[in-house]
Structure P
Amino acid sequence: MRKLAWTALGFAVAAGLAEYILPVGELPYFAAALAVVALACACFKRGPRWRGRALLACLGAALGFLDWWGHYTLHIAPSEALVGENVKITATVSDYVERYDNYDRVEVRVTDGAPREKALLYLYGGEMRSLEPGDTVQAEIRVSSAVTRQGERSWTYAARGDDLLGYIEPDSLTVTGRTAHSWRYFPQRLCHGVQALCDALFPPDAAPLVKGLLTGDTADLQEDTENYTAMRAAGVLHIVAVSGVHMFVLVGFVRLLLGRSRRASLICLPVIWLFALMAGCKPSVVRAAVMQTLLLLAPLLEREPDGITCLSAALLALLVPDPIAIGGVGLQLSFACMAGLIFLLPRIKGWMEEHLPMERRPVHYIGDSLACTLAATAFSTPLAALYFEQVPLFSVLANLLTLSVVEAVFAAGYTVCAVGLFAPTAGRACAWAVSWLVRWCLGVYRVVSRIPFSCLSIRSVRTLVWLAVSYLAFTLWYVLRRRGRAIRLDRPVCLSLILLLGAILYGKFAIRPGESLVTALDVGQGECVVLADADSAVVVDCGGSSFSSAGDTAANYLMSVGKTKLDMLVLTHLHEDHANGAAALIYRMQVGCVVLPADGEGGEEQRREVLLAAQRRDVPVVSLSDPAHTGVGEIGLDLLLPEGEGGTNERGVVVLSEQTGGRALVMGDAGREAESALLAARQVPDVDVLLVGHHGSNTSTTPSFLRAADPETAIISVGYNTYGHPTEKVLARLEEYCDEVLRTDRLGDVTVRLGGEALGENG
């Protein structure tokens with residue numbers, strides 16, 4: 001392997017260790033130790049081949065440790081020192097405002113009042129849409145932390161490179177200066193203009209995906225819950241992460257217009273980097289731009305293009321200025337995909353040419369598409385499974401049916417924008433034609449996502465075993481083949497398929513006849529409870545704060561226990577942490593009916609999303625205004641409305657389930673007023689499992705309520721939060737009245753087999 005590759009590998013490994021494992025203060029000592037090892041390797045003039053590689057790797061690692069430590073000390077630590085404080089800052093707006101349901105977000109560069117860093121500012125209960133890149137603003141902000149544990153930032157901020165995170169105090173934002181036309185912000189203005197053209201020219205159902213392809217901005221696509229959920233389940237979200245495919249098509253389009261001359265190659269370079277700047281210089285964009293630049297320059301400099309060297313140069317170009325970017329999932333997935341294409345694609349194609357009639361055009365097209373997809377996902381699938389907690393089984397099929405169409409949409413999209421800029425009517429006509437290609441792609445993604453068991457959850461031990469053994473089997477096959485052993489490929493393939501089939505079929509018998517489950521899924525700060533027996537399933541609430549959608553988490557869990565249909569979805573109330581994944585769940589699974597409270601105060605946006613999803617999927621909706629008794633199969637449900645005095649929490653639905661083996665009581669966010677109302681109406685029987693109200697808040701779970709319910713097991717659905725949930729007082733009360741207290745933030749998914757035992761994650 002190349003010298004630059006070993007240096008980059010050492011640098012990246014050191015940055016990763018610093019990001020996730022090693023204490024910050026010890027990094028200079030690790031760097032010094034590796035420098036000594038590198039010096040020792042350099043002292044030997046002759047030696048084995050690995051000596052030179054070890055020297056370069058150790059030198060790169062030493063530089064990586066020092067760079068990470070220096071960046072943290074100079075940039076992040078000063079910002080972290082201000083966490084919790086209110087400071088008045090002056091800053092320059094560096095991009096357009098991003099608008100979300102209940103807040104605005106803008107990227108700025110701080111110039112006074114705080115460390116002069118790139119910052120991400122949030123404004124709740126107001127709007128900043130009038131701001132434009134180049135504007136100078138003053139605001140009082142409450143500084144928050146982007147660090148999740150020592151030395152590790154949330155991947156969102158690591159990917160963006162933001163060193164300061166702040167929340168703008170209401171009515172404190174003022175604009176002190178405007179830069180109407182600055183060439184410095186031309187890429188951002190160009191991106192904004194392309195997005196505006198897409199909105200004006202393309203139909204509403206096609207514009208979000210087109211904008212995502214052309215600019216990498218997926219904000220509108222994420223608002224389209226149906227299609228975004230389908231793309232996530234189909235494993236194709238990578239197509240809107242601007243990367244090498246986009247650069248390849250862009251260069252090909254320029255060469256189509258100008259030919260393959262040296263002049264055309266030189267013109268491609270500024271086009272590539274303008275596109276990278278316009279797309280926000282995300283890690284995948286920079287990686288693709290650096291590699292494409294080196295590949296274009298190699299023939300001009302009379303050098304042989306080399307993929308490994310290009311990939312290594314791109315990695316160093318990203319990590320040297322910001323080594324903490326190693327924690328970004330976008331960077332990791334992008335380089336994993338590219339590494340697969342460089343190392344595996346030639347070998348996969350070679351095998352296909354030996355065993356398939358590749359000279360036939362249809363076989364050649366399908367074989368090439370299949371080879372590219374397999375190579376790109378080989379290294380990225382374990383990472384994607386780790387971050388997104390699911391393994392899409394039909395991503396190869398979705399890519400095969402749409403990848404070439406996506407490339408055509410990307411090239412045609414910019415053509416349509418260019419035409420529409422000068423001739424809007426002609427542009428809209430062209431956009432109408434292109435939109436049918438977009439609809440084809442979205443239709444394929446929706447169909448693929450609705451295939452039973454289209455995704456497997458890695459929270460299941462069976463899925464982890466299948467994934468680990470499959471990778472081990474294919475790795476062993478490759479190693480033995482390189483050593484001359486004639487091992488047939490069908491052996492690891494058959495082993496993988498057998499394990500996969502076993503994982504799916506085992507789920508069918510995960511719930512034995514005569515028993516039932518109560519499962520609190522780990523959805524972060526939120527709640528999603530599954531009540532299931534061998535024949536039926538009910539989900540109570542579906543919302544949370546984890547990176548994976550609570551709807552995806554619930555759908556994947558249900559499939560892991562053999563459920564392809566959800567009989568009922570009950571929402572206790574419509575706050576985000578209890579309902580923001582409900583629409584995604586409806587899109588992912590066949591749902592029998594949806595029950596939600598008639599009182600929609602405080603959750604209008606969630607109600608609209610749920611009703612729209614139910615309408616599109618033809619799911620009946622029941623708005624509950626009076627207590628009701630219902631059930632599915634052997635699961636009986638009392639839907640109670642205690643109507644305590646206070647806010648929405650006190651007027652939510654409380655669910656009492658009567659299942660084989662016992663009772664469960666799901667309190668939602670009900671507080672002491674609701675508990676008092678239930679006690680007064682004598683609606684609190686002895687229960688086996690209590691889903692503790694309001695995530696363990698001190699406003700719920702009173703002693704009198706616990707005495708009446710007398711639960712054997714209490715489950716607290718909770719994640720990282722700044723509210724202090726669960727409180728020490730509630731934990732003490734639960735320890736006094738319950739046999740065991742289980743928490744999703746410590747155990748992951750918690751399952752109680754009624755009449756059996758409580759199990760932690762993957763149980």
Structure Q
Amino acid sequence: MRIGRKRNRNMYRSPANDLIIYLFLLYFSAGINNGLAATIKGQVLNQKDGSPLIGVNVQLLGTLLGSSTHRDGFFFIRNVPPGQHRLLISMMGFQSETRQVSILTNSEYLLTIKMHEAPILFDPVVVSASKSRQRLDRAPVSMSVITVRDIIQRQPSDLIEALETAPGIHFVGNQINIRGSTGFTFGVGNKVLLLLDGVPVYASDTGEFNWDMLPPLDVEQIEVVKGAGSTLWGSTALGGLINIITRAPSREGNIQYAVKFGQYDRPYYNKWEWTDPYRLYYTREDLSISKQFKAVGLRLSAGRYHTTGYTQLGDAQKYNLTSRLDINLPRNIKWIMYTAFSHIHRGFFVQWKGPNDPYEVDESNLQNYARLHQLNAYSKIYVPISPQIGVQFRASFVRTLMGNQFGAGADFNPAYGQGAEIQSDWIMSPQHHVTIGVQYQQDAGSTQYFGDHKGYAIGPYIQDEWTFTNQLEITLGCRYDRYQLVHGRSESLVSPRLGLNWEIDQRTHVRASVGSGFRAATIVERYLELSVMNFKIIANPELHAETCWAYDLGIRHTINDQANLDISLFDNEYYDLIEANMDLIRGQIQFINIPRARIQGIETTFSFQQSLARLLSGLVTDVKISTTAMHHEELQWHDPLPYRPNVLTTISNRIQYSRFQLQTDFRYASKINEVKIYPINKRVPMKFIDLRLSVDIMNLIFHAGISNLLNYNYAPMESNLMPMRTFTLGLHGRLP
């Protein structure tokens with residue numbers, strides 16, 4: 001009897017074991033079939049002068065295979081199955097190319113590709129729309145892209161300056177809004193998800209962003225997805241997401257450095273001067289070293305930012321260190337490890353002393369200083385099972401400490417966020433690209449102000465990108481999320497998604513999407529109890545998760561090689577929207593649920609380039625005009641939502657001649673109609689003009705600029721003025 005029972009136990013295998021055996025057999029069979037596969041070898045050159053291009057991405061559409069060009073512009077794609085294939089060749093600053101290739105069994109295909117420079121990149125390759133590489137014009141959702149060229153031209157002091165001219169984006173303090181989604185909630189509870197290479201990096205207790213976590217030199221591209229994105233990305237992607245894509249280690253090896261200095265001008269009114277204006281400045285220095293050593297690539301970066309600020313308590317010292325390690329293992333297995341550490345010591349300017357002293361604070365607040373330490377780390381490994389099947393594993397960690405010291409004796413103890421994700425991409429046929437995955441996240445925070453709390457979330461998801469013809473693509477997806485607060489509330493939600501992209505002709509694409517999003521309240525929103533100034537923050541443990549249905553209809557039309565137009569209509573329907581409610585009579589602040597709210601609008605972006613050779617040979621100008629017009633209200637009393645403008649407009653004009661470039665940015669935001677703390681104070685629209693002149697000499701770019709040219713006084717939130725006119729000088733260099 002014992003032997004029989006032992007045999008019976010061995011007769012049964014767990015589903016996990018079956019899955020491992022199945023994946024192993026697929027991987028082993030793929031290795032056997034490689035004998036029938038072929039190799040694509042090619043060289044990518046610059047059409048202008050025939051020079052080889054390094055770092056060009058080459059993707060074999062309909063498979064998970066791809067490569068990038070090495071020194072001398074060569075690339076290799078091995079284990080290509082026989083048949084008809086299309087290659088997508090893309091690189092920043094050049095027009096994307098598509099090539100049709102016919103592959104025979106056990107052969108080698110040779111080709112040469114010449115790419116045309118593109119001063120305006122209308123349709124770069126993006127990854128955030130569907131968790132797979134695709135051209136921007138084929139995405140089923142509305143997106144904006146900030147390229148590495150845009151970042152170098154602006155030479156921003158931080159990521160906020162890199163994002164502030166993107167269509168539909170508006171900042172209230174350091175809090176980002178995509179099409180009015182967030183408003184202002186004192187830095188906590190963002191309704192926009194911040195990702196670093198697709199990995200969430202928000203503080204686990206507050207949900208706050210650290211815009212100083214990495215230097216701009218590390219950024220390859222920033223992708224902005226507008227509308228609910230919870231189907232693929234989970235909680236917090238209620239109003240959209242920001243995906244910051246970091247640079248991979250350079251194949252040829254280089255050193256990059258950037259230095260920027262800013263000097264604040266005198267205030268608009270002489271009576272507002274509170275100190276010697278010539279001592280008010282900021283500096284930023286960044287250094288990045290990158291090199292590929294055969295199968296291992298390494299990138300190390302360090303940055304320092306120091307400022308006296310333009311207000312009392314505006315001084316700050318910020319440091320960051322980042323590292324990225326790319327390892328290419330046999331069988332095209334790729335392993336990426338990334339770490340970012342930031343240290344910030346800064347003052348907190350809560351509100352001005354008075355209208356006649358807008359840059360000073362009350363004497364009782366002069367000790368409002370704090371330190372922030374944050375560590376972000378992730379590890380990803382991608383395992384191709386076959387040309388059609390690939391699996392990706394990810395583990396991540398975020399540690400945030402706000403306070404004056406480490407350890408339990410500090411006012412704030414470290415907050416921890418730990419996450420893991422497994423995702424499988426399966427191209428079942430040329431018509432179906434299926435993405436299946438599950439994500440796990442655990443958050444914990446503990447302070448004397450909100451107690452000791454932990455929560456975790458788990459979310460399986462599935463998506464099918466269905467290509468009916470080369471002209472019509474339909475995306476179907478669904479995700480189930482469950483959030484459990486330990487010894488507290490449990491919430492769950494199903495987030496479906498439907499999107500389509502219809503190519504009417506080669507120049508015109510129509511997109512439409514509908515999707516659901518959700519965001520569980522953060523630990524701080526539920527439990528924080530604290531007295532700030534004359535207000536007392538009251539806990540609300542009964543907060544419900546906020547949800548949203550987002551509808552989007554857009555058209556993207558390339559008028560000609562020099563002009564592009566994008567128009568989008570959107571409707572975001574919010575349920576149990578979490579907002580900060582202020583009782584001015586009792587002096588209390590509490591986060592509450594607003595049963596129903598709505599944000600509707602239209603967004604247009606027009607870009608064009610024009611040669612002005614009639615005026616001067618080689619003179620070129622390009623212009624980008626974007627406008628977002630919104631109507632927002634809570635649907636119980638039909639009041640406008642607080643801290644949200646109705647109109648956003650950005651006009652950017654770049655004039656280039658030889659090595660010289662002059663860029664002008666105009667940013668406009670209509671007057672905010674609803675605020676919470678001082679509703680009777682006068683409010684004005686935002687009208688900022690920025691000028692930048694740059695000169696490119698060899699591998700050096702010199703910058704000189706003026707921010708807020710007209711010295712315009714604007715306060716997006718009460719009693720907080722934006723910086724006055726600021727003069728800047730900068731240098732960006734590269735070796736070799």
Structures P, Q, by FRET efficiency 1/(1 + (r/R0)^6) of positions 189 and 365 (r between Cβ atoms, R0 = 25 Å, to 0.05): label with the highest value: Q
When FRET efficiency 1/(1 + (r/R0)^6) of positions 613 and 677 (r between Cβ atoms, R0 = 30 Å, to 0.05) is computed for each of P, Q, which one produces 0.05? Q
For percent of Cα pairs over 37 Å apart, structure among P, Q ranking highest is P
Structure (P, Q) behind the derived value -16000 of helix-only ellipticity at 222 nm (-39500 (n - 2.57) for each DSSP H run of 4 or more, over all residues; to 500): P
Which of P, Q leads on distance in nm of label points 7 Å out along Cα→Cβ at positions 437 and 669, largest value: P
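Laboratory data are not the source of any read-out in this text; all were calculated from the coordinates shown. Bear in mind the structure is a predicted one, so any value in this text is a computation, not a measurement. Cβ atoms are built from the backbone, for glycine too; each structure is taken alone.
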